[in-house]
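Every number in this text was worked out from the coordinates using simple rules, so none of it is lab data. Just so we're clear, the structure is a prediction, and the values are computed from it rather than from any experiment. Cβ atoms are built from the backbone, for glycine too; each structure is taken alone.
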Structure I
Amino acid sequence: MKRLLAAGALLAAFASCASCDEPPSSVTFAVTNRLDWPIFVQDERGQLGLTVQRHLEGEWVDAVEASVCDCEECSEACGGYCVCPKVLTMARRIAPGQSAGRAWDGEYRAPEAVACGDKLVPCLGGRVSAQPGTYRLKLCWATNLESASGGEERFPAELGPGLACAYRKFEHPAAGVVEIETSPPAGCRVAADCAPGEMCLGGRCSAGCLPHEIPALGGEWNVEIGVPDDAGLFEVTHGADGAVVYTASGEVSSVRYSAGTTNLTLVRREGGLDYRATLYFTLPARRTVAFVGGEQLSVRVVEYPEGERQLARALVIRRSGALALVADNGLGGAALDEPEAIAPFTVETEPVEIVACEQGDCGLRTHRRRIFAAEGSEPLVLEPGTSGELRVGGVTYEAIAVASYSDEVEGCSRSPVLPYAILLAPQDAP
């Protein structure tokens, strides 16, 4: 077995340090988080997300401090098939404004290659003292880890792709502590303002997900629509893709508001008989629409009772033909997919730009803006979890982009999820 240097560039590197007999000199590194949110660094060997790099023929290459397993050793290079077992990776949390440090002993493993028959197999040779010169410190971190929800400082986790990195050159031997800080993400308006592979998230360029304040869907931040409890009032028809459509007109017999849920009973008197139905709906953050006993309403409910879009539902209520409420729980996309159903409004999802993301059980979950428009008014572009006003014919409506996300892994979840609501603003309610 003949051991060789891995490449000519490495041979030149050793030649450039003369006798390479300077003894190792240890260095203390410090990481400081200058961001407004926690960062997470890889730390199973106490490396603190740091890598020392050497400059070779115009490129910065990693100075490997330790092998992952014996398979990387030159003594094992010709021993046949050898694969390092999966290592339990650890992450460490560094809070905003916090610093953490570690020592480097001033040595690294020499990259070599072994001639195994007619093949050169790369491997790690002995330990080499870092010779005087310019080196570079590389810090990489993640900003959003699903497994970090427990609050522990150090925990098992895989950081995954899309890490942010910062760099700092230093002279070795170093006098004092070599400190490296997180660099703030560049500002942006659209993804084209960012480097290739980066997203524009909330006005900041990032290769990975950043912390965001989009409210989680559920609890009081949700759209819930019940199937009508019908006693002959509704006409029931079947639409495309398995949709069941309920349509009716009737007089408000009673209305009850409780903890954000509206229970509405309608009645139509015909031929001496009363045809009744009761339905309920819940809007985000306990919003309501005011209804008055005795007023005439027309109601349309769409539901998907089975199939891929099971439980997707939507509701439209009009008074004297004018829209009073549109609510769609958006499971698997809009349940109201006929444009005339929500006239005079249109609701679309911004197709390209991502405003936020996070890793989940179904891969990368991405959030996008919703665009609410009506003839005669400027389009209203809302980030998920926000609301705004639109005026139509002198009447003010509130539009709510409850959520707007899709998951990376198809078939893993009901995706996209696009709940929204449009309702009369309180000042325009009867």
Structure II
Amino acid sequence: MRRRCFACCWQLLVLPGAGADSKFGTPSVTEASATCASVDFPYHGDAPLSEVFLYAKRPDDLEYLQWGGPLRVRKVERQRRPGEGDGAGDEPMYRMLMQHIPPGQEFRVKVADAPHLQGDVSEASEASHSLASPVIPVTPSQLELHRTDPRLNHQMHDSSVCVDLHWAHPHTQLHRKPDDVYFRISVNGKGEPPFEKCRDTFGRGVRNCGTPLASASSELPLSYATLCRLRPNRTLTFTLEAFNCDGQRAEGVITAVTPPTGPAMMIELLTHSRDQESKAGFKPTVIVDWVPQNDPLIEGHALYLGLADVFAVKLICWLPRSLPGHIELPVLHKNDTHSEDALLLRDFGRHLAVHQEQELMVATRTAYFVNGVKAGHLESPMTRFRLGNWLVMVEAVKCLTSFEAPHTDYVAYPVTLSWTEQQALARYD
């Protein structure tokens, strides 16, 4: 009786061998660092696979041990071995990230579908070794601050502001491998503890912190992150930390003054002549006034024209600080002007000339300095004003049309029909 009970207990403690009908193929350790490893395995089950359980065995272990909780897996493209035909190994391949391996350790792994010892278990992998010492990630470089996309830079109820942090790093792609580099961004004022804004998660294939930025001029891949809920007009330190699965870290730091809140504007849509004024020669206009600010970092105001409820914005006028805080824009009344899709489709179905409603947006543009040298520009949140059934006559607006423009110019030119190619090219002579 004692022998029978001992045999039953031993069967519960050891991991059963893989059956011939297991839905898991033999796993393989494709890459290992000092404390992490990427494990690939074939899977030919019917149910979708999102997570598995990993068992590992070191030379001193009596049996395979469950290596932590369930691990998320990601479907990857199978790398064909030399000599394999086109039909070989067509089963899907999955990858997971194994962590907390002792440095300089030999180990084997098995994959299972359950945390207990009676689940479906794969065969054991070949022996692999973790590195003896961890690798330190590359330090992020080319840290810069930029204005946030005007289409996303909305005014907040708490008057907070947004900026974009840009950086360069050779490792921006995540493959669920030990050499993946993760990012963490924190912000703090002078004498204040850092506040974490975003952080990547180990083992995930999608970043929480950083979006790739296409560039043809940079030697290293670029990324950026939009950081909001920042206090306006404050000197803040932005810390970008690169870390890897081995716990090694490297960081870059940049300090700058955040932009102010949205400008205090007074926008008036003048569609009729004022009292005691003649109607002769009256032209409808939008009058934009703002209060001049004494902040030495403010360089001027940017006036944008956008389509209401549509992700479309363009700069129409740059108003430097040296100019008075006043501008008038001619407008034209147009029927069947809407921002709702249903109304636009309704009137279009009635064969009417429909128009998308416009809105004016004004932002305060400031400069930021690094070590006493001007490093770039930031912008405050937008002050917005919808125009309803009125459209700005951009072909009649003359101002500085870009931030670098030395002279004023018309924002747009009226469309002129050309019946021949010669007439079309003559416009640019």
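Below are the figures for this structure:
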{"quantity": "Which of I, II yields 28.0 [mean projected area of the Cα convex hull in nm², calculated]", "calculated": "I"}
{"quantity": "Winner on distance in nm of label points 7 Å out along Cα→Cβ at positions 174 and 350 once structures I, II are ranked, highest first", "calculated": "II"}
